[in-house]
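Undergrad: What follows is a set of structures to go through.
Bear in mind these aren't lab numbers, they're just calculated from the coordinates by the rules spelled out. Values in this document were obtained by computation on a predicted structure and should not be read as measured data. Cβ atoms are built from the backbone, for glycine too; each structure is taken alone.
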Structure P
Amino acid sequence: MRLLVFADLHLDAPFAWARPDVARARRQAIRDCLTRICDLAATMRVDAVCCAGDLYEQERYTPDTAAFLRSAFARLHPIKVFLAPGNHDWLGPASLYRQVDWTDDVHLYEQPRLTAVELADGFTLWGAGHQAPANTPGFLDEFRVDRGGVHVALFHGSEQGDLAVQGHGKIPHAPFRADQIGAAGLHHALVGHFHTPRDAPTHTYPGNPEPLTFGETGERGAVLVTIDDRGAVTRERHKVAVAQVGDVTVDLTGVTHTEEVRERIRHGVAGLRGTVRVTLRGEVGHDVHVSVRDLDGIAPHLEVVPQLGHITVAYDLEAIAAERTVRGLFVRDVQAAPDLTDDQRRRVLITGLRALDERRAQDLEVR
């Protein structure tokens, strides 16, 4: 049995970190990614396509998204498509899933418990769906297969073992333990929710196939899962992302003018494409104004999202303290203040010196 598995596509995601035009482009990329998944399934002639939840965003979907999904899955006929709703695309009265007249190749798991579909003689695909955005109990709790053959589960849930550490604070929707899979008589589980991809002995997290934010790691995409007649599983990951989202840190230490800041950034993003978050850090000359507003259009070949990291200013505090000026008096007073920590003293000194240098308000913040 050959199953192409994906999860956590999040059609119509808001992309709050992006400008409106960039967010629109990212949402289109997610649609294009699903088209790639469907094309891959057709090319590989798989037995079924399985989505382990969070196909779309329940609070944001449009009628156009519903029509797009119907068309995308209809083109796969006669390949079966199995949908197991998650916590973002939960199955309620207003669900997109309820609005679509699906073609007969699409099977929606509507129950909040694992129910069976026989894909072939001796092969059963069990699935379940969330019916609320939170507080869904574990689908494997008190579950046990009731027939012979090979058994695979499809659902959206939170593994409570090692991967829970990788969940970055995610709420444990439909929690389960890896040891529950075999104990329930299942040979494998195809699971969504955690965006970090993982090929565990008893279960597979595909990871979100299209980038959703910065800092994502791992070989995410669609996974071809092949199960033999004894229940043994082999996996083959396929990259289906349309866009790239990356992270770059640019060290500005030693720069003495704004154009040098821009040049450092251009060098840091050379060879990249897509959307890149650029974090600026380091110690700059005291005459350098570092503002993200000044960096628009710095790399026309990609979308740059700049942010200020830990930036300090290279003031010669000893020399300034020796001055018979307002600046010198200010530095001496702050250095003599008894109740400041070293970090607080640094922040006060730099902010005050910037203000005395008549810096713009947006340049006064110290990180």
Structure Q
Amino acid sequence: MNTSEKIFVAGHSGMVGSAVVRLLQHKGYQNIVTRTRQELDLTDQTAVRQFFVGGKIDRVILAAAKVGGIYANNTYPADFIYSNLMIQTNVIHEAFKAGIENLLFLGSSCIYPKYAPQPMEEKHLLTGKLESTNEPYAIAKIAGIKMCESYNRQYGTSYRSVMPTNLYGQGDNYHLENSHVIPAMIRKYHLAKLASEGSNEEIQNDIAVYGKIPEDICAAIGYSPEKGILEPDSPPRVVLWGTGKPYREFLHVDDMAAACLHVMQLPQSDFSGENPSFLNIGYGSDITIRKAAERIAELTGFQGKTIFDSAKPDGTPKKLLDSSRAKTLGWSPKYSFTEGLRIAYEAYLENMYSKVVG
């Protein structure tokens, strides 16, 4: 890769895409191409074809996807499988048709079976049944991996895939009905802290930037959208889905962006022959949801009670990637989980206050 190459970052406004753009800019890349959803609908094959025909793109980083947590995946399975299949099929195929030989596809750790051996190696793909709550999304991502792999085999392209573990950080989604676990906990604990302090105005600021608070969370923290903070029957609480026992691995998004650029610069021989066409990108160790919640409660300053709702699903009991191959190829994460959480929370607050003031 050189700094004069024209690189299309699909999904530049998302958490990973925006982190990739920041890193490219920091490294001096001068021709970064981005398009908003309004400017280019990636589910529209004709529009994608026209974009690539006239774009003279050298490389593609495909970070665009429809994403969400357990609730969103479980509630909107058709949306997840359709949108993701259409996006990746259009971008990969039309990039090939336009003569683009270098592409990086971002998948997900949910491609692996629910009860895959831990830690999960690349060889465990398609060896067992998927987790039911996000199966449609996982199937779409597996199709993306196999599509890249197939084009490489048939046409000699250099289309690679990376499988990130659970990501968090700047640009995350904090909407409480479709966010992932870390941003959901950051916002829940922050709101509960504000309620315990009687900070009505601060809660209103949060809502203005990150969206409405669901009724069950309002009840837990003792807040009414009409009346503000109420005199609670009990102190503000944070209620989390599941038992808190599942283990999860978390990686800061800036580490993921660094991995993307590193993987794109590796020789094709690292992804040929017996080597898998995709690469796990993970932190290297995991933590229970309960322990992660304790760290976030401490970070935000919330000193109240956390309740785990065991009637809600836990999802996969353990998800730890084996990222040894990526590390052998020269990549390793920079941020500890504690440091990454601090940076994420600071970005959450900075985004809220800057938008309110602005």
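Undergrad: 29, 57, 14, 0 is what came out when P(r) over Cα pairs in 20 Å bins from 0, in percent was calculated for one structure; which of P, Q is it?
TA: Label of the source structure: Q.
Undergrad: Comparing relative contact order in percent (Cα under 8 Å, 6 or more apart) across P, Q, which is largest?
TA: The structure with the largest value is Q.
Undergrad: A value of 0.85 was derived for FRET efficiency 1/(1 + (r/R0)^6) of positions 87 and 239 (r between Cβ atoms, R0 = 35 Å, to 0.05); which structure in P, Q was it taken from? Could the numbers behind the result be given before it?
TA: On the way: P: 0.85; Q: 0.55.
Computed on structure P.
Undergrad: Of the structures labelled P, Q, which one yields -7500 when helix-only ellipticity at 222 nm (-39500 (n - 2.57) for each DSSP H run of 4 or more, over all residues; to 500) is computed from its coordinates?
TA: Working through the options, I get structure P.
Undergrad: Okay, moving on. Thinking of P, Q, which structure, once P(r) over Cα pairs in 5 Å bins from 0, in percent, for residues 71-110 alone is computed, gives back 5, 19, 22, 22, 13, 10, 6, 2?
TA: Only one of P, Q returns 5, 19, 22, 22, 13, 10, 6, 2 for P(r) over Cα pairs in 5 Å bins from 0, in percent, for residues 71-110 alone, namely Q.
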